[in-house]
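Next up: the structures, one after another.
Every number here is computed from the coordinates shown, using simple stated rules; none is lab data. Just so it is clear, the structure is predicted and the values come from calculations on it, not from any experiment. Cβ atoms are built from the backbone, for glycine too; each structure is taken alone.
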Structure I
Amino acid sequence: MADAWTAREAITAAVDPGSFAEFVRTPHLRGSDGPLGWPGYDASAARAAAGTGESESVVCGTASVGGRQSVLVSFEFGFLGGSLGEHTGDLLEAAFTTARERRVPLVSLVATGGSRMQEGMRALTQLQRVARQSALLRAAGIPQIAVLRDPTTGGGWATLGAGADIVLALPGAQVGFAGSRVRPPGADPAAYTAEGQLAAGQIDALVRPDELHSTLADWLMLLSGPHAGGPAAPPGAPAGESGPALSGWDAVTLTRSAGRPRADAYLAAYFDGGVREIGGDRCGGTDPGMRCGFGLRQGRTVAYAAQCGTATRPAGYRTATRLVRLAESLGIAVLTLIDTPGAANDAEAEREGAGAAIAGLFAAMATARVPLTTLLVGEGGSGGALALAAPGNLWATPDSYFSVIAPEAAAAILKRSPDRVPETADQLRLRPRDLVDLGIARGVVSLFPAS
């Protein structure tokens, strides 16, 4: 069930006890029923103030969360449906400015029905102010986290909500650009829920109300903690090839073994404790075969994008691109794990924009201004794998291979019979040691001792 918190109850649930300090409230005199002269507007605002104890639809201030200072913005839905008016825009701009000047994260606890009709276009243009402030905060390398409460609709969703770096939502919350009274007849109600938005890749995770504080504390620790240093160290230590003098086809067979360690095992062994993951490409898609998130390695935050052994979907590439761009804006080093037979090549993948999604990841990796490290932990299938590779900083495990194309596909293209696939694998020089000799990989490392 979604919460029914007031603005201050939401703050209490999110922050360290007793740490919230509200910004000084400035009196706001609308006069003559606002900029449009809307009959009864002043009276409605007065009733809202009397009923909620608030003078506007947002409460802003500073607080610590898990011991980390932050700026908090919390919406009061009881005040005219949490709507955004001109004075709301003033308060939000002040919150963003404070976060930027103090270089502390901004956390938004959103519950809004959208822009305030009684102020017309003067209210709607507040979305531009919020969008600009969000962009300035991102350019300054300061994280933004949004928590979507019930409801989060209209411009509040399309700016403070969807525009945040990390988007969390309370279970059961109504989330969507269109509010319940303006949707098309017969619209699927599930599409306008936190659960539906999670499935569509629009939010990162659901968070239970009783876990809000700990979840925010984890995210703030990861995103605003120590990031300084060079590239993330590749997992493991120097290792020779597994087994005696593997042939190319032996390497392929070993890599495709069901018992080989996968990304989950590498991530669990690499990071000091639990990790927090982002989810979805913000374009309507998710790919469970691409894990992206942040974790601590020897007290330092490292971002990761890891393929999990399946053909990577366009949504997976877009999610990885989002991860790299976010890490870049926050100055966090990135570790990528390659393990895919290649990019998904079914008709649906083409309709979902496979080419553009792969191109976007290539560009993000090529231009990233933070250190990148890649470990090849399994199959490296053509460009669908190379898109996730750090230029000039690729390492390989003994049970891996990287090839311009799968040996079976290479033999088919060359019009060779199936019995010549092993020979073709040898000619492709795809073994880990071959990759080092060719200058593609820097070395062969192993995280797990030989069995």
Structure II
Amino acid sequence: MQTKDALRVAVLGCGSVGSQVVRLLTEQADDLAMRAGVPLELAGVAVRRLDAPRDVEVPAHLLTTDATALVTSGVDLVVEVIGGIEPARSLILAALESGASVVTANKALLAEDGATLFEAAEKAGRDLYYEAAVAGAIPIIRPLRESLVGDTVTRVLGIVNGTTNYILDKMDSSGAGFADALGEAQELGYAEADPTADVEGFDAAAKAAILASLAFHTRVTAADVHREGISDVTAADVRSAADMGAVVKLLAICELRDGPDGQAVSARVHPAMIPRSHPLASVREAYNAVFVESRAAGRLMFYGPGAGGAPTASAVLGDLVTIARHHRAGTRGAGESAYTARPVLPMGETLTRYHVAIDVEDRAGVLALVATAFAEHGVSIQTVRQEGRGADAQLVVVSHRATDAQLAATVAHLQQMDIVREVTSVMRVEGETE
């Protein structure tokens, strides 16, 4: 390898991911230099507290609490793994304006204001890479951004949050309720003390926005994504799914749809039943998987650890090596592709299916009345079964595909019927074709 001046790397944040980035940069320095074609030199690590305990030992002279000074000090590459909106946004913009390329794992920022970051990178003529922002070590950003750019992606269906997948998997395998499964996830370190971002779907919604933006070449923000979490999923829901040969998963679903004025994008995150025969049904514990459908390549699946310090750092280092190669060649990678500017469909216009469990009076004609309610809103019934007798009588209905608005109106109608004691469960059904 021809000797080259080293590229100076600044790391913002030294938590579980940042500390592993520092470790890999140090331990694999020689190999990374050979792969990148130029040495990668750690120039500094910005932290909140100099005396905080860390997973790896960082030389004191590399630590600083002045992140702004670090990213504007003439470094070549900046790794942002502090998360959140601010100061991350200001630091990334300052780095780009100062001539540094950026690798970020910040899904929340990209989903909220990615357009500003991409525009700044374009103006500065620098790279902005973010493989680590979605699904940890799983390579999904680059396949959508580069490998499939010559194809037409029609659907992205994924399990992109390990915490919720662990909880739902535990509920399925042990029969535990949500609270008990969450408690176990917290004890094992899979869930935070405040699990809201995970269990209410905020984390998955940010990732869905990024995936939809890439897949469909249009700008999609987290605010565009319909979001429902798993805190209302009950053990009864999971048992009902099992009875129909299905499992419950929190899914991020991004689709290319025909809207009223041409093609549009649908982006949503919610729990859904999927058949056990579907590849995503076998994704266990805290693992992630993303299922991609395209017109030419067909169906592709990407699977692996979706979080954790070392797996996420692996994705960060992959981006660093790629950008270093661009520096060496005097080029830059692809920027944002949002040329289609497709509208995002509201959830009410999204086509889906419902599984509805209804406590009803056990008397003649009940099934006909329930079927009539579905028909009045243009929803066709695929299957129906009755469970129990007398006070325990329950109908379980699975619909054919209809708009979410039609299905919601049907459920509202059922709740007002005299023969219906309670609509005990409503869940969408995915993963099957009609």
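Hey, relative contact order in percent (Cα under 8 Å, 6 or more apart) derived from one of I, II reads 16; which structure?
Numbers: I: 12; II: 16.
Considering all the candidates, the number was obtained from II.
Out of I, II, which structure matches 2.9 when distance in nm of label points 7 Å out along Cα→Cβ at positions 290 and 346 is calculated? Could you put the intermediate results ahead of the total?
Working: I: 1.7; II: 2.9.
Value 2.9 for distance in nm of label points 7 Å out along Cα→Cβ at positions 290 and 346 corresponds to II out of I, II.
Of the structures I, II, report the one carrying the highest value of mean count of other Cβ atoms within 10 Å over residues 106-113. Write out the running numbers ahead of the final one.
Working: I: 28.5; II: 22.4.
Once mean count of other Cβ atoms within 10 Å over residues 106-113 is worked out for each structure, I has the highest.
Once distance in nm of label points 7 Å out along Cα→Cβ at positions 18 and 314 is calculated for every structure in I, II, which label goes with the largest value? Working shown, then result.
On the way: I: 5.5; II: 2.3.
Largest value of distance in nm of label points 7 Å out along Cα→Cβ at positions 18 and 314: I.
Any idea which of I, II comes out highest on distance in nm of label points 7 Å out along Cα→Cβ at positions 162 and 426?
Looking at the calculated values, the largest one is I.
Thinking of I, II, which structure, once mean count of other Cβ atoms within 10 Å over residues 34-41 is computed, gives back 15.0?
Numbers: I: 15.0; II: 18.4.
Only one of I, II returns 15.0 for mean count of other Cβ atoms within 10 Å over residues 34-41, namely I.
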